[in-house]
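Participant: Down below are the structures I want you to see.
Bear in mind that the values in this text are calculations on the coordinates, not laboratory data. Since the structure is predicted, the reported quantities are computational estimates derived from the model, not experimental observations. Cβ atoms are built from the backbone, for glycine too; each structure is taken alone.
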Structure 1
Amino acid sequence: MFFFLIPLMVGFAANLASAFTTAYSRRWGDRRGSLLTILLRDILGIPVWALGFVLAFVQKSPVPLFASPAARLLGWLLIAAGGAIILVALAVLRYRAAAPSVRDALVQSGLYGLIRHPIHSGTMLEFAGLFLARPTITVAAACVLGVVWVLVQTELEERDLLRRLPDYREYRARVPRFLPRFRKPTPQNMS
């Protein structure tokens with residue numbers, strides 16, 4: 001019943017290991033460090049944990065936790081919204097999304113001007129949507145593990161970004177992590 005956990009956890013572990021671009025680059029050089037990050041995240045991480053989610057989603061469950069056409073519709077809308085956020089964020093990052101390097105420049109435009117981790121925010125929206133679209137024990141377990149993984153992944157990536165991007169500390173203090181701040185204009189921030 002919980003076979004989906006194997007690819008899910010292996011994929012999450014590989015993805016977590018991809019968050020050490022700076023350490024890999026210092027040890028084996030920029031090109032090899034970047035290639036190792038690509039291998040861990042883009043080849044072993046994301047595709048393998050995505051397979052775990054597919055297996056959790058298709059797993060037969062005797063009784064769903066709840067069943068509602070409105071919840072299912074909301075779930076698919078959240079999946080679409082999360083996917084759209086991820087695609088826009090990837091378009092802003094371009095090659096840096098697939099192949100991070102110690103020579104990268106800090107991106108502060110587009111969605112990255114509003115939140116530091118739009119890809120992770122979109123991913124968590126997709127996890128919530130998956131659960132609403134198919135509210136079973138296996139999908140709930142995968143989504144909870146997924147949210148925990150995103151939180152840990154974000155923390156590890158931020159530590160790496162602080163090492164390789166000099167301006168990241170100021171950016172981190174100014175821009176929220178997952179949700180944008182919506183403030184009313186005041187005389188101080190209007191100028």
Structure 2
Amino acid sequence: MQIKVCGMDPSMTNWGLAYASLNVHTQELSELVFILVEPTKITQKQVRQNSVDLNVAEQICNDVLGFADISRFIFVEVPVGSQSARSMCSYGMCVGIVGALKSRSTPLIEVTATEVKLALTGNKNATKAEMINAALKLYPSADFPRLKGRVLAKSEHLADALGAILAGIKTPMFQSILKAYQTKE
């Protein structure tokens with residue numbers, strides 16, 4: 001039996017999405033699709049910053065909610081804190097969107113950045129480059145953003161979204177849910 005799942009790495013500038021079919025028996029992923037949500041900011045001089053932020057949130061929601069609606073489970077690397085006012089704005093927006101996702105009918109499994117790194121690389125201190133390389137090793141034909149054949153650094157958000165799925169399926173919460181699927185067949 002296959003179920004559709006979605007992994008997410010929230011960010012105001014590059015929201016990573018990994019959408020795939022999960023085999024409930026082998027826990028292997030297939031039909032993996034990566035989507036990098038890159039909202040465009042309004043650049044007119046007379047636009048208030050809060051209007052720009054609201055527009056960015058709307059653009060992110062349009063893509064994120066669509067994938068949430070066609071997924072059976074969502075796995076999210078939930079952001080933690082920030083060190084500047086502007087970063088706190090991004091944090092608040094991301095947590096707000098994740099909260100909206102959680103309030104919907106699709107079950108949402110939260111994972112930490114450490115769990116994501118361990119699931120994808122086996123190293124809790126993995127660098128962004130190591131995350132990308134691990135994802136490429138698992139899915140060499142995946143559609144990572146490239147320029148002149150080279151994978152771009154912003155692909156880390158896609159690698160993290162994949163890692164969110166891999167970490168999420170290992171959680172005790174998801175494993176107990178998975179048992180119900182396995183006994184249905």
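Participant: Determine which structure produced the value -0.40 for log10 I(q)/I(0) by the Debye sum over Cα atoms at q = 0.10 Å⁻¹, calculated from the coordinates; the candidates are 1, 2.
Facilitator: It was calculated from structure 2.
Participant: Given a value of -21000 for helix-only ellipticity at 222 nm (-39500 (n - 2.57) for each DSSP H run of 4 or more, over all residues; to 500), point me to the structure among 1, 2 it was derived from. Don't skip to the end; give the middle numbers.
Facilitator: Values: 1: -21000; 2: -15000.
Answer for the origin of the read-out: 1.
Participant: Follow-up. Can you say which of 1, 2 returns 2.9 when distance in nm of label points 7 Å out along Cα→Cβ at positions 116 and 148 is computed?
Facilitator: Working: 1: 2.3; 2: 2.9.
Structure 2 accounts for this read-out.
Participant: When you work out distance in nm of label points 7 Å out along Cα→Cβ at positions 52 and 108 for each of the structures 1, 2, which one comes out largest?
Facilitator: Numbers: 1: 3.6; 2: 2.6.
Structure 1 gives the largest value of distance in nm of label points 7 Å out along Cα→Cβ at positions 52 and 108 among 1, 2.
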